[in-house]
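Down below are the structures I want you to see.
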Structure P
Amino acid sequence: MLVIEEFFQCYHLNDVRSIWWNWMVEVVSSPGSISSEATERNNHFYFYEKMEMLIEACFILKNQMHLTLQVVPDEPQNIA
């Protein structure tokens, strides 16, 4: 979880979406792109969609972890 926490401390989810989309546009639309064939473009779009879902799932998990840590009360201390 530490990696996810550090990642989202550096980049907000909207920033990640924007950067990720810009990369995708470059991959499929640049002259001399590695995605010159329709099948390759489809594969890149599919990969893009799955990676976007993964990034969003990580963001949700990070937020849920924070909520869980805030809700769980501290355990009482034994003073015996």
Structure Q
Amino acid sequence: MDFADSSKLHVDRHGNMRADADGIEQPATGIVRQGMLENANVNAIDEMVGLIAAQRSFESSARLISSIEQIMRRITSGR
């Protein structure tokens, strides 16, 4: 369904769009075609590359923190 005035729509507490009581419904203008593919809004390869980069950054940060902890232990142990 569609509405003549979309400014009359509001989001309820569940995240769904609701129309006011005076909202006038119109038939939807969408078309469903058999055998057509829908494109995703995400490029899977780009997202995978981003995840790998984030994982490498996390591992690098974890190694840095471990090195700092080792240095602090050496300083506090009095060697």
Structure R
Amino acid sequence: MKNFIHAAAVHDNDITRISFTALQDILNSAELRHAGKEHLLSFFKQIFSYAVTAGYLDKSPAVSLRINIPDDDEKGVPFTDSG
């Protein structure tokens, strides 16, 4: 699980003590391209969604996280011309 490595700063923290700011700092400082940050963001949202569902948290600190770099995904070119 590659995303787990990028979250090393909070590995030893109880999930109830991990803040929005800590998660946003991890997301901002991760040396990843936009797509990698999308995976990391999804990972955070899944973990904290489970924590809310399981009753560990009242609300998820991951809800308002955002990726603060431009989307660098390259769009595909169709094989055929639809014209």
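Here P(r) over Cα pairs in 5 Å bins from 0, in percent has been calculated and equals 3, 14, 23, 22, 14, 8, 5, 4, 4, 3, 1, 0, so which of P, Q, R was it run on?
Corresponding structure: R.
State the single structure among P, Q, R that was used to calculate helix-only ellipticity at 222 nm (-39500 (n - 2.57) for each DSSP H run of 4 or more, over all residues; to 500), giving -13000. Write out the running numbers ahead of the final one.
Working: P: -26000; Q: -15500; R: -13000.
For helix-only ellipticity at 222 nm (-39500 (n - 2.57) for each DSSP H run of 4 or more, over all residues; to 500), the value -13000 is produced by structure R.
Just so you know, all these numbers are worked out from the coordinates, no wet-lab data involved. These numbers were taken from a predicted model, which means no experiment stands behind them.
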